[in-house]
Structure 1
Amino acid sequence: MSEHLFTMLLLRLPESLSMEEKESIKAFYTINGRIYVEKIAIQNKIIPFAAHVFMHIHCDSDYWKAKHDFWQKRNRIIKEMLEKLFLAFNRNNVKSTCLVENFATVLRSDACIGCFCSGDVDISADLNERIQIAKSLEELNFSMDKRIDQSITNSNQVSTFYNDDLIADGFRINVMWQPIARSFLVQEDYDVRFSKERLKATTIMESNIRVLNATALMYYNILHIALGHYYTLSPGMRLYVDIDRLARTNEVNWGELLKWTIEDHSRIRTAIVLHLSFEILKTPIPKGLFQKMYRNKRCMNMISYLYDKDQNKLQNKGDRFHRLFVELNSNDCNIVLGLFQMISGATKVQTVSTIKKES
């Protein structure tokens, strides 16, 4: 078994592994030893996921339980902080906020809370509530992270707050004023979509933490992977856990999701993400959904470009040419129109920057 396939298996929900797959993991573990296996998990930033699987299949269970316990304790602290933060939002009359992306998926899926290892969480919010939201964060000792470039071009997309006392290495909260924090991205359709979906968010797990419903969260995660990480950039395969866990544990309204992709012109992006999740984690996606979304030649060529099926490997190119290539070939519109939209977006951002500087 290749190292890439081994890594993929460690990201799977343990209960979804077949007996043959469990034996393959054990064989790889026995042949290569714990030190080498742990090195792989560290390099791929998946220690809590690996620990969860090894505990499940009884590979050095005591050793990996200690590792997993660390992440569980850490993440319970984060959850307790979020509970206090949403209570602060309530006190300060904030109506628009809801948790999105990784930690939202953990809570919405009722997944193992130990299987989260990011150094931040994302909260989607309305820019009009910026003052009240900042006040709420300050009440919990979060302040604007001065190590992050809060540039003019991104000031209306995301604000990053930091608390260096919450956990050992500090912790960030990204308040997403737009769904994706990326310069020059044309995302008005997505912004309108989630301004509506935020209002439908519900509290989760007998708490005050508001999370998007399963269908909206699935769509948010898809766009986060496709646009925020160009499908494969760091943390790579781990991105697709969000898609997999939601699909396995929640009733996603795939028909509604398909409707949104048509309205928002995101059929290719969505089809690519779901197809890659199916390939990497065997995510249970309804049969025929790819074809309904947009299984055209460009879509299939993009999947082949991003994923080497023979080696079970995602490519991880991150240069500007690669990003431009991925972006243009992910648009539902033709490439020329897509390039025009990007230029228009860049011009719009530059105009806003000029106005702010002059004022």
Structure 2
Amino acid sequence: MTALLLVTAIAWASAAGGGTSVADLVVVAAVLVLALVRGPIPDLPRPMVVGLAATSVWMLGRAAATHADAESGLRVPVLVAVVTVTSMVTARFTEEERTTLFRGLVTVGGVHASIAVFSAAVHLANGRTWFPPGYRSESLLGSANALGFILVAAAAVTTHPSVVRRPEFACVLLVLLWAGVLLTGSRSAISAGILMAVVLMRRLRRLPVLVAIGAGLAVVVARFAASAHEPRGDVWLEALHGLASHPFLGQGPGPMLFVTPNPADRITTHAHDEILQLGVEYGIVGLVLMSATIALALHQGRRPQELSIAMAAFALLASGLFDFSLRVTAVAILAAAMTTCAFHPAIASRDVPWRA
């Protein structure tokens, strides 16, 4: 039941525009807290608790000091809390509960991929422009990049031997998920998917994998050819200038604009790199606190043993290097859950509390 509650939170967040609104975030948090209290409270290491508390206090303090509005000031701290609870819940899973989680991710990914394929078919049937750059599927997430990375993670988990036991069914699922990834037109997600396919090549049939890689490379090349200018470099440079102006304390979490020299580029409010964005908002102090907390959380874990789960975690975490996807609640929850599964062994019994 606990695993089903976590899957419910993921499904809700992914079906509600990524779960980024205040109302959706409250619903997701409530479901996760319900999942947490169903079993023994994990015995978290004291340094990690101190790190989480210090990070949260720093974020809230910077929001208050810079007079950020309530939504801007609370958004990231609440998301940090949601991610923490997700990790606590997932770390208490048995092997059976983890399998339920993995199958839930594959199901959610399959639904979104089906929506993407159906929407693309309707789009094409109406004689509209095909991508690139005219069409990119977002399904229900509202972000093509976020959708792409979730589908890549679902595809990686599909190759896990305990998730889909019938090879022909796994093959159909992988084709559907990869079609959804291609329809997002997300160059970063497609690149992550290609890397995943290369790493997991031994588990898959070589010819279909090579065809999938070729299709992915074709879409990436077409997307680059259709883009007159790639603004990410200019946005990152602008973010570095913002970080240099307030290196230690940051500018605070209030609304900010990143304007590039090219007038044709859209003005964005995110640095399209989570490390840079956190640095601009919370300064080097905030980055150090968050990095130390993550290091403490992973310190008591183990080296990833299951390659497919590790690849899913890698894809979801990598999404934050090229976009704002880690601020999409659905992606953040999945990243926390998959990373926990990759680095922490499953417990032997549901009655045994987790000790990190």
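Once relative contact order in percent (Cα under 8 Å, 6 or more apart) is computed for every structure in 1, 2, the highest value turns out to be that of 2. Where does the value 20.6, 66 come from, among 1, 2, when Rg and Dmax of the Cα atoms in Å is the thing being computed? Label of the originating structure: 1. When helix-only ellipticity at 222 nm (-39500 (n - 2.57) for each DSSP H run of 4 or more, over all residues; to 500) is computed across structures 1, 2, the figure -22500 traces back to 2.
Laboratory data are not the source of any read-out in this text; all were calculated from the coordinates shown. Keep in mind that this is a model prediction, so the values were computed, not measured.
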